[in-house]
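The structures come next, written out as structure tokens.
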Structure 1
Amino acid sequence: MALIQTLDFFTPVVDDPYLFGQIAAANSLSDVYAMGGKPIVAMNIVCFPSCTDMGILAEILKGGYDKVQESGALLVGGHSIDDKEPKYGLSVSGIVHPQKVLSNSTAKEGDVLIITKPIGLGIINTAIKAGIADKNIEDEAIKIMAHLNKYAAKAFDEIKVNSVTDITGFGLLGHALEMAKASNVSIEIDSKNIPIMDSALEFANMGIIPAGMYRNRDYISRDVYYEGVKSSVMDILYDPQTSGGLLISVDADKGEELVKSIMKNKGLEAKIIGKVINKGEKYINVK
């Protein structure tokens with residue numbers, strides 16, 4: 001038995017405190033699933049202004065509790081401090097068989113890459129904060145962010161995968177770059193196969209872009225080659241995600257089987273978006 005320990009927390013991404021609690025908890029649990037593990041114990045991390053209605057904090061904690069319950073772990077307390085801005089998340093302990101630990105450093109040449117949630121959350125959340133996204137768009141974003149990667153990771157019990165990472169603040173290309181560098185390979189991504197959230201392209205074309213996208217692009221772009229891809233699509237590939245899906249590298253002959261298994265296990269999405277190739281001049285090639 002091996003222990004997985006992870007911690008994450010952040011400021012509210014939605015106005016509803018209960019939904020914020022769910023999203024923050026789902027995000028915090030994600031690393032355990034990305035390593036092939038099962039969460040067993042979680043502890044709350046809370047920053048909250050003492051002058052604010054404590055009923056709001058109660059709803060945040062209830063959202064987190066319900067999501068931890070869904071994961072099958074136990075919530076066993078935590079710690080809170082008085083702070084100007086609310087922040088919430090979890091410290092999570094998980095377990096995994098030592099020979100079944102998954103990492104982002106073991107992708108193999110010839111593998112296909114599978115993504116398990118649509119991207120564009122950073123852009124959509126920016127549009128929501130600006131008041132230009134309607135309720136249907138907001139509801140879709142909340143559904144994606146609150147969805148546990150537990151369901152996609154269930155497929156790992158049936159099909160051996162080679163490498164996994166979860167897609168969060170560095171965006172799809174940032175986390176793909178980490179996988180490529182750590183595995184000493186290059187990654188080829190087909191932009192036409194990537195699931196993109198409804199309206200994300202429209203907002204990107206309008207210039208509704210989070211600051212994190214520019215930071216990601218500045219840091220990552222030197223390792224990225226792209227040709228014939230619209231700038232708005234590239235913006236979405238650099239877009240920072242909140243509680244995003246998994247990026248999975250698996251033997252090519254198991255790719256379609258893994259897609260079916262993820263969806264059978266009530267995963268949100270499962271699409272083959274690229275492949276792992278021999279290390280080239282650039283770590284990431286987008287077409």
Structure 2
Amino acid sequence: MSGNEPASVAVGLTLFRPSSAQVEAACRLAASSAGPVLAFDNGGLPADGAEALGRAGIRLLSAGRNVGIAAALNALAEAAAGLGARHLLLLDQDAGPQGAMLRALLTAADRLASTVPPPAVIGPRPLAGPGHKAPAYPVRAGTAPRDGLVPVDFLATSGSLVDLAAFARVGPFRADYFIDAVDLEWCFRAWARGHSCWMAPEAGLAHHVGSGTIRGPFGLAMPRQPLFRMATYLRNSVYGLRLPHLPPGWKLRQGAYLPVQILLYWADSRFRPRVLLRLLAALRDGLLGRLGPPRDVP
């Protein structure tokens with residue numbers, strides 16, 4: 001594959017309170033992987049789970065506490081680069097063995113080898129898990145598709161194949177975002193710094209965001225998430241409106257959509273005052289630039 005052999009790819013898993021079935025799936029993934037497999041424990045991994053991962057040959061990283069998805073991804077990227085990997089396949093604990101998907105992404109990387117701007121990340125087509133809403137990736141305006149591959153503004157980290165040399169140039173994920181909109185901000189930054197982001201339609205991955213879907217009128221739908229997740233998403237989205245590398249059109253759409261999301265989420269909570277107050281506080285924090293770990297993070 002023109003140098004993009006599976007052995008040059010590290011797999012990075014993010015873990016948070018994984019079930020025994022998810023630990024077993026990670027062990028199966030390690031058994032089928034030609035390259036190194038790393039995992040970052042953001043908390044809740046039992047001792048027997050850690051032992052099982054170690055026996056499977058998985059290198060386990062941890063800060064001893066929940067430091068958020070962004071910091072975990074940065075640690076995985078640093079460790080993978082230190083092992084000499086050229087690419088890092090990012091997966092969350094809900095994603096099972098992805099051998100066919102990885103081969104499709106590596107083939108896509110070969111097809112994009114001479115693309116200008118060079119790719120920073122290539123991800124699979126998002127699929128809806130049972131009872132979940134699949135994320136939508138906006139097609140990048142002004143950039144033509146190539147060999148069936150689609151340029152996108154951003155895509156989810158889970159399932160993404162990150163070019164580690166490009167990652168070093170773009171910079172790490174924003175640890176102060178902690179969890180939500182981490183991938184969106186990084187991808188827009190990649191475009192701004194002379195790299196590109198792509199989706200490979202022939203590769204697919206189901207996404208499981210939240211515990212289901214909140215549905216509103218006119219076909220509106222959004223993930224049903226814990227309150228701290230929704231609040232962090234709102235905070236980071238509002239803060240992102242001040243960032244120069246986020247396009248004006250995106251900011252206008254987000255500015256119009258956020259109030260709708262707040263109303264849908266509040267209605268889904270049966271209009272509890274506590275929920276609305278938490279969401280309004282998140283908006284205030286975003287406006288004031290108060291980022292970092294949410295105060296109510298598990």
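Listing for the model above:
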{"quantity": "Which of 1, 2 leads on mean count of other Cβ atoms within 10 Å over residues 255-262, largest value", "calculated": "1"}
{"quantity": "Answer label among 1, 2 for the case where mean count of other Cβ atoms within 10 Å over residues 63-70, calculated from the coordinates, equals 17.8", "calculated": "2"}
{"quantity": "With relative contact order in percent (Cα under 8 Å, 6 or more apart) derived as 27, matching label from 1, 2", "calculated": "1"}
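Values quoted throughout were computed directly from the atomic coordinates according to the rules given, and no laboratory measurement underlies them. These figures come from a predicted structure and were not determined experimentally. Cβ atoms are built from the backbone, for glycine too; each structure is taken alone.
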